[in-house]
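Peer 1: The structures considered in this document are given below.
Since every read-out is calculated from the coordinates, none of them should be taken as a lab result. Because the structure is predicted, anything quoted here is derived from the model rather than measured. Cβ atoms are built from the backbone, for glycine too; each structure is taken alone.
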Structure 1
Amino acid sequence: VMAGGFLQANQFVNTKILNTLIEEFNNCKDLKLLELYAGCGNFTIPLSKLFKHVVAVEGSHVSVQALEENLYRNNIINVMAIKNDVKEEVIKNFNLKRTYDVVLIDPPRIGAKEIVTYLPHLGVNTIVYLSCNPSTLARDLQILINSGFSLEKVIPFDMFPQTFHIEALAILKR
């Protein structure tokens with residue numbers, strides 16, 4: 001990871017999260033994934049093998065550079081990496097009436113309140129939300145549930161053992 005980039009700190013738990021995502025998305029060969037807050041491609045690279053097309057959006061120039069390098073080194077051609085403010089990109093997709101089958105969102109601690117209201121309008125049937133903040137996760141899940149999604153499951157991951165910090169993976173469907 002380049003300076004200024006982000007990667008999950010606990011690689012053992014990161015692998016568990018990734019394996020859970022792979023298990024969840026094992027039948028998505030014909031589907032389009034919109035990944036928000038994609039970082040340097042931690043999830044993008046392995047998930048690209050499971051989807052027909054992936055649009056990976058990240059606001060950090062450094063992270064997008066690393067993502068593009070990772071795509072090149074892994075000879076992955078079905079991913080479009082977009083460097084843009086995530087909210088701006090979601091609104092742009094909404095205005096252009098672009099649709100996706102699945103959204104994977106891994107926002108910073110402040111959550112994604114300004115973004116989740118747009119997601120139901122992108123044709124999405126599945127939203128996978130990875131959060132490091134239970135408070136903002138609960139707030140954002142309530143918005144999605146009020147928009148017609150059902151919370152299928154929430155899987156906790158103990159990212160920093162013996163602390164109160166957890167990652168939670170929420171899966172919503174409609």
Structure 2
Amino acid sequence: MPLAFYINGNEFIMGKYARDRAIGGDPNAYNNYFELIKVPSKVILFFGEQRPLKQLLYLGIERYLTHFLKEIIFSSEWSIESNRPEFPLRIWFDQDIKDNEKILIINLFSEAGYKNIYDICFEPSLIETLISRKVCNNSSNILLLTGIDNNLHLQLYLDSKDKPTF
């Protein structure tokens with residue numbers, strides 16, 4: 001899903017539709033999040049309340065998370081606001097996310113009241129899971145293919161080492 005946001009009144013959409021609206025020049029659509037937040041004074045109108053633009057990522061994720069937990073898992077009386085400190089939030093980062101971007105994302109959730117946050121590096125965790133599930137073993141060679149920005153990235157792990165060979 002593209003990291004893009006569209007907010008207009010009570011309508012909030014993330015993904016391709018939002019990206020297409022932003023590319024089309026819609027002032028209610030935001031694309032290139034990590035570029036936009038370089039201007040700290042930028043603000044958005046989020047359901048009638050002015051918020052710093054950098055909060056858009058946290059607000060968007062929490063909105064989808066709230067819908068899922070409230071409507072599907074728990075009852076309508078459940079509230080994420082009252083459960084933020086205990087809520088186990090695990091953020092999996094892929095190779096294209098820079099360290100300063102990871103720190104920003106973690107800080108956004110921390111500032112919002114989440115206290116049980118852990119960040120996980122995708123590739124080593126994936127290899128560990130493959131080995132523990134006996135999909136491969138410690139001496140397996142693993143070729144990991146990832147698509148980022150319409151580019152194919154190849155990583156070869158010889159003997160399931162923590163670091164890719166290329």
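Peer 1: Please state which of the structures 1, 2 yields 49, 31, 17 when Cα extents along the principal axes in Å, for residues 65-144 alone is computed from it. Don't skip to the end; give the middle numbers.
Peer 2: Working: 1: 39, 29, 21; 2: 49, 31, 17.
Structure 2 accounts for this read-out.
Peer 1: A further question follows. Tell me which of 1, 2 gives 19 when you compute relative contact order in percent (Cα under 8 Å, 6 or more apart). Could the numbers behind the result be given before it?
Peer 2: Details: 1: 19; 2: 12.
It was calculated from structure 1.
Peer 1: Supply the structure label, taken from 1, 2, corresponding to percent of Cα pairs over 25 Å apart with the calculated value 26. Provide the component values of the computation, followed by the final result.
Peer 2: Details: 1: 26; 2: 46.
The value was obtained from structure 1.
Peer 1: Out of 1, 2, which one gives 12.9 for mean count of other Cβ atoms within 10 Å over residues 97-104 as computed from the coordinates? List each step's numbers first, then the result.
Peer 2: Numbers: 1: 18.8; 2: 12.9.
Only one of 1, 2 returns 12.9 for mean count of other Cβ atoms within 10 Å over residues 97-104, namely 2.
Peer 1: Can I ask one more? Please compute distance in nm of label points 7 Å out along Cα→Cβ at positions 105 and 137 for structures 1, 2 and give me the label with the greatest value. All intermediate terms of the calculation are to be shown ahead of the outcome.
Peer 2: Values: 1: 1.4; 2: 3.5.
Looking at the calculated values, the largest one is 2.
Peer 1: Moving to a separate point now. For distance in nm of label points 7 Å out along Cα→Cβ at positions 73 and 129, which of 1, 2 scores largest? List each step's numbers first, then the result.
Peer 2: Details: 1: 3.3; 2: 1.6.
If we compare distance in nm of label points 7 Å out along Cα→Cβ at positions 73 and 129 over 1, 2, the biggest value is for 1.
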